[in-house]
Structure P
Amino acid sequence: MRSRLVASAIFLAGLLVCALPAQAADTPGLQISVEPLTVQFSIAPGGQASVPVTIRNVGTDAAVIIAQQIDWRTLLDGSVKTERPGTEGSSSINPHLRLSATEFTLAPGETRRLTLALVLPTLFPAIARDYWGGYFIRATPAGRPSTSSFGVGANILTYETMGAPERRLKLTDLKVADAGNHSVKLTARLLSAGRTFVRPQIRYTIAQSGRVLQQHDDSTPAIFGGAPRLYERTLSDLLPGTYQLEVTIDYGGDTLISGMTNFTVR
C-alpha cells in the first residue's frame, strides 16, 4: 500500500519539536539533521508500508546515533509531550513500527539512510480512527558512554489513519481582550469533534468601518479526534477605536469554520 509523507516544520510548527539541525549548547560541534519529522500512513489490517528516513551528521564531531521508540501526544496549547512507549495504550502503533537500524556511528558529514516501516497484523482493529507512535533520534559524542550525555535529538512523529473516520472541527469560543500598548490578545478555543486528527489553517482579519486593516494566515498543530485546542495570538499596532475581528478556519472538511467578534482598543 502507499504511504503519504507529510512534511512538517513544526515539530510544529509545531507538529513543535526539534529544529534541524538540532544543537546542544554544551557540545557545539555535535549537530544532526533528521528527515522527515512527521510521517503519515494509511494502511489496512494485514498491510504494510515504509518510508525512507535520512539522518546526517552536520556537525564537526563524530556522533553515536541512538533511536528509541516514544509515545507522544499534543497538549492543549499545541505543544508535543513525549512519553514512554506504552503510555498511549491501544492508540499506540509502536508495537508494529520498525526502524531498520537503532544505533550506529556517523562521522562528520556522513549520512545514513534508514527505512521506517509499519506492518499491521491481519487481526489489527479495523475501526476507523487514528493511531500514533514514533522515534526519538538522539546523538551523543562518539567515545563517550551513551548514557553519560543527552546530546542532541529530534522526534519522528508517526500517524496511522485506519479507514476514513469522520473529520469535524468546532469553534467553541472566540474573544479579544485588551493587552495594552495598542495591542489585544486573541483567544480561540477549538474542538476536534470527529474521529480523526485535523490540521487547522487559520486566517484572521481585522477591519474597521468595513475597511480591512490587517490580515494574517496562521496554523496550529494537529488536533486528535475528541481533543480541544487553545489558540492564542497577540495583535499589535492598533490605534484607539472599535474593530471587527473575523476568523476563518480550513481544517480539511466539507465546510469552513468561521467566527466574528467586535472589540475596542482604548
Structure Q
Amino acid sequence: MVYSYYPGCTLKAKAKKLDRYARDCAQIFEIELEEIEDWQCCGGVYPGMADELATRLSPVRALREAGDKKQDLVTVCSACHHVLKRVNEDVKTSGEIRRKINAYLEPENGYEGETKVIHYLELLRDRIGFDRIREKVKQPLNGKKIAPYYGCLLLRPYEVMNFDDPENPSIMEEFLLAIGAKPVHYALKNECCGGYVTMEDEEFASKKSSSIMEAAMDRGAEGMITACPLCKYNLENGGLKDGIPVYYFTELFAEALGVKEQEEET
C-alpha cells in the first residue's frame, strides 16, 4: 500500500530518528511512504488569519500533489500534521480561501480539499491495527514504564483534528501496549509544553515542560514518547535536573520490531 508522505523540515535535520524509523517500520507492514516531490516547509505554525494566503500555499501544494495521485497524505511531525490538516479544512470549507488559494495555482490544476491527512499513529491504529503490530514485535519492551506525551497540536481543535479524545486520548497508550511497554497514566499528557513561547519566554516554557516531566516521573515513568520535535526539545531542555529520557515514538517502535538494532549493527 502506498501513501504520499510529507516529512517536514525538522525531520531532515534534528529529528532524523522520527523520520527514518517511521519509514523503516512501515516497510515491515508492506507500506510505502512516497515522499512528496519538491515539498516546501509547511510554515510550522497554522496561519490563524483568514486573509493570510502566502503561508497556506506550501501546505496546499503538498495536499494537491497527494490528491493528484489519489493518495492519503501521511505525516509524522505533530506540527506539520496540525498545519496540513487545518489548512486542508480551510480550503474544503471556505469558498473565499479556496478561490484565493487557487488563483495562485495553475488554473488547470486547482485544489478543493479532497486529500485525507492522517498522522502516522492513525496509520498504525486504523490501517495496520495494533493486533497486527503485536504479531510483528521481536523485542518487546518488557513492561518498561513509558509516559505518552501528546501535547496540544495533535488534539486541538478537536472538530478539525479529530485525532483522539482531546481530554483523555488513548492512541499512544494503545501503541505502547502493542510494543510491550507499560503506559504511565498521568494528568498532564495533553498539556502544552510551552511550545512556540520558548523563544520569547524561556522561563515560562521551562516551567511548563518541567511540570509535565515531573508529573510523569511521579507516576513512575522511566521514559517519555512524543511525536513533536519542539515538544521533545522543550521536555529535554526544560531545566529539570535528573529528568527521564524522551524518545520519538518511532524509536521505540523500531526497537520493538528489531529495526533499530539492525541499523545500528550496519
Structure R
Amino acid sequence: MRGNLKLSAADWCFLKGGQDAATYYAKIKELGYDAVEMPAPENYAAIKKLGMKILNAETLGSEQGGLSKLNRHAELIPAIENIIRKAGDSGVRDVIVFSGNREGQTDVQGRKNVQIALERLLPLAEARKVTLVFEMFCAPNHPDYQADYSDYGFKLARSINSSRVKVLYDIYHMHRMGEDVIADVTGNLDIIAHLHIAGAPKRDYPGKNQEINYAKIVPAIIKAGYQGYWGMEFMPTGDSVEELAQAAAQWESLA
C-alpha cells in the first residue's frame, strides 16, 4: 500500500525470466505494492513470506473455446473448479474467468452460456471464499474475443446477483474500445472487484504522454468510493522495477 492506495502488479508483465522471484517481490514491496497478480504457484511461498497478498489466479479459456461455448463446459468447469480449490486453500482472493471468442456466436447466447458456467462454479467459489472475476478485453489485443465491451461483463455480473461474481475492469482494454471509463467504473462500483492499468495505445507505462488521462480518471474513481486495488498491468520498455516505482509515485500524486 502506498498512502491510501492499494497497489498490485501482474507477474506476467514485470517478473522476467532470469530474475530471482523473492528479490523482485521484496523490491516491489518496498515501493508500496502489497499484492501480486497471477503468480506461478511455485512463487506463493516467497510472496507470503514477505506478508504480501496473492490477489488472483488466472483460469483457462481466455480466447478459443471459453465459457461462452457450451461444448467446452464439460472440460473447462472441472478444470476451473480445481483452480478455485487451490486458490481457496492458498488464500488467493480472486479467480479470473473469461468468455472466449465469438466464433460466429451471438453475444446474447454467449453471455447466457457464461452465466450457466458461473452459476455452476458459484457454490464452490462461495464455499472456498473465492470471488469469480470476469474480465473484458479489447479487440485490438484479442481479436474476436466476445466480451469486448463493458456492458457484457456488467450485465453478466448483475444477472447472477452474487457478491462472489464481479468484474475485473481493465481501463486500458475498455478505453481502446471507446468506453467512458469514468462512467463505467463509478456507475458500477458494487460489481467491480478490481482495476487494471496501462497506457494507450501501446499498453506501456501509463504516464502523461499517452491517450488515457489518468490525472482525471483516478481522482474521479476515488471520489466515487472505489477502495480496491489499482493493478499495474503494462508492458515496461525499460527496467520493470524502475517503471513500477514511477507508477507508484505517480498514483500517490494523483490520489
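Starting from the value 17.4, 48: which structure in P, Q, R was Rg and Dmax of the Cα atoms in Å calculated from? So the calculation was done on R. Taking mean count of other Cβ atoms within 10 Å over residues 192-199 as the criterion, the largest value within structures P, Q, R is that of R. Match the computed value 13.0 of mean count of other Cβ atoms within 10 Å over residues 176-183 to one of the structures P, Q, R, and report its label. For mean count of other Cβ atoms within 10 Å over residues 176-183, the value 13.0 is produced by structure P. Computing distance in nm of label points 7 Å out along Cα→Cβ at positions 56 and 168 across structures P, Q, R gives 3.7 for structure Q.
Every number in this text was worked out from the coordinates using simple rules, so none of it is lab data. In this text the structure is predicted, and so the values were computed from the model without any measurement. Cβ atoms are built from the backbone, for glycine too; each structure is taken alone.
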